[in-house]
Structure 1
Amino acid sequence: MPIKTFAEIIEAAKARGPRRVAIAAAHEYESLWAARHAQDIGIARCTLIGDVFKIQELARQHNIDISDMEIIHEPTIEGAGRKAVELANAGRADMVMKGKMETAEILIPALDKERGLRTGKALTYIAVFEVPGLDRLIFVSDPGVIIAPTMYQKVEIVQNAIDVAQALGIEQPKVAILTALENVNPKMPATVDAASLSKMAERGQIKGGIVDGPLALDNAISAQSAEKKGIESRVAGQADILITPDIEAGNVLVKSLTYFARSEMAAIVVGGRVPLVTPSRSGSDEVKMVSIALGNLLTD
């Protein structure tokens, strides 16, 4: 059965059992709360990496018990990120999570050609939303890693998103390649890329999902809008996955969903040796725990 809510993500992670999480720059209340509760409900075993004095003082102030967690002293953000990646490469962590740091700061060691987490695939950012009023989760990619993706990178963005959706039980996710309009226009390269991605999926070059584009956001999500515009598509009005043309469009979309639609967002970077749990710095402690649960479902 497809997972449709964040609560179901957590229950599925519980069923799998705990996975080892290395949290870089763990001197943050929300990250410590998420670590404590993820460990309490059996979805994670946490290693805290950062300034040990700040971590211990923060835990004391908020009455968070971290006595059963390993703490590794790395006082700098850079050092904490490197150490978390090192633990993953050494087989001591099943996923890496960013604490009080920007996504770019954990991506630097993850993308290191010699000591990072590269596998030959592109690392891509996938935001997973629980949207009020919708009966399914919505996946958005890539709003956080690849700035201006080439056609080849878009193929990997789409495939990674499909793989994540399938890990959440969506057997054949519907993928909308978003542009400003739903017709191919040679003056707008994103529409040509969208049509190419759709055809590639038809011919098996992208596997596991139903891909269509170009589609505008309204007809990707609203069946009524698609009907009014006369769009015949197996994706229109039913999209599970929204692929944005570049990082700027993706960033605007995820923040619009968060602040206008009051949606909750979990986030993950995939394509590396282990998942990178990358919740928004402004995200709540509960959503950070959902992001850990999401990472749990994506580990081997």
Structure 2
Amino acid sequence: MLVQLARLVARLPLSWSQGVGAAFGRLALALSGGFRRKSADNLAQAGLLDDARLRRTAAHVGRAAGETPFVWFGAHERVEARIVVEGQDVLDRARSGGRGVMLLTPHLGCFEAAARAVARSGPITVLYKPPRLPAVRRLVETGRASPGVRPVPASASGVRGLLRALKRGEAIGVLPDQVPSDGDGVWAPFFGRPAYTMTLPQRLARLTGATVLLACGERLPAGAGWRVRFEAFDGEPTPEALNRAMESMIRAIPDQYFWGYNRYKTPPRATPADGGAADGAGAEG
């Protein structure tokens, strides 16, 4: 049912679906105290909070939701026509090395469009957290499996899929600001506060010698589409370096970051940043 509904929404003009999404994002800000509080707290932590920006970020969260059916299920030609790429030469050089390419992007702009842009020049395997509801999980798995894009779950089997892709010389995509499971991360500063940060990119880079790039799918105004940029990552992708790179990308277009994400949560059974006993609080989000 959800897949069929998403296919219908994908037929609408992109400006319409983004506009409706923006309205729902603003409504969520007004009605959901938790969403508003988390967004405001995280913006304040980054030194970026003001009322106008809070409203703009909520609207962009809604646009991200509204545009997703278009990216996942829209006619191939319609989607491709709205993706403009900067730094294609950076990606092409990385692919030509033959050691695989690891693309890193935070929850910023339209990372789904970034994956589509990568798939133009070769396959990409992307890591994602499967939703708990079966119907939503089917929607995500069906939508993300677009031509050239292979989604794998954030699990041991998914990590093995990433490793195999790199060893074949292919590209993989990872959201490094996603909170990992306990034991799969370390505490590292993110906008001046300890955040549990994945060590997976560093481990994969050491195992394969993959070239690491940054990717960002900036949302353009008025339903024009997305500008996808590829940049080289400087140095080894340690958790500290990852967070510094993510901060820089977010500060360039702060309105398009998902500030409502519970970035500073402590995963169950993970030792809290202050060294106290973990209670599992904030495990969702």
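For mean count of other Cβ atoms within 10 Å over residues 32-39, which structure out of 1, 2 has the highest calculated value?
Details: 1: 23.6; 2: 15.4.
Evaluating mean count of other Cβ atoms within 10 Å over residues 32-39 on every structure, the highest lands on 1.
Computing FRET efficiency 1/(1 + (r/R0)^6) of positions 88 and 184 (r between Cβ atoms, R0 = 35 Å, to 0.05) gives 0.60 for which of 1, 2?
Of the structures listed, the value fits 2.
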By the measure FRET efficiency 1/(1 + (r/R0)^6) of positions 96 and 264 (r between Cβ atoms, R0 = 41 Å, to 0.05), tell me the structure among 1, 2 with the highest figure. 1
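Starting from the value 4.9: which structure in 1, 2 was distance in nm of label points 7 Å out along Cα→Cβ at positions 120 and 224 calculated from?
Value 4.9 for distance in nm of label points 7 Å out along Cα→Cβ at positions 120 and 224 corresponds to 1 out of 1, 2.
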For the read-out helix-only ellipticity at 222 nm (-39500 (n - 2.57) for each DSSP H run of 4 or more, over all residues; to 500), a value of -12500 was computed from one structure; give its label from 1, 2. 1
So semi-axes √(5λ) of the Cα gyration tensor in Å, for residues 144-239 alone, computed for just one structure, reads 20, 17, 12; which one of 1, 2 is that? 1
Among 1, 2, which structure scores highest (criterion: distance in nm of label points 7 Å out along Cα→Cβ at positions 208 and 232): 1
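Throughout, read-outs are computed from the coordinates displayed, never taken from laboratory work. Values in this document were obtained by computation on a predicted structure and should not be read as measured data. Cβ atoms are built from the backbone, for glycine too; each structure is taken alone.
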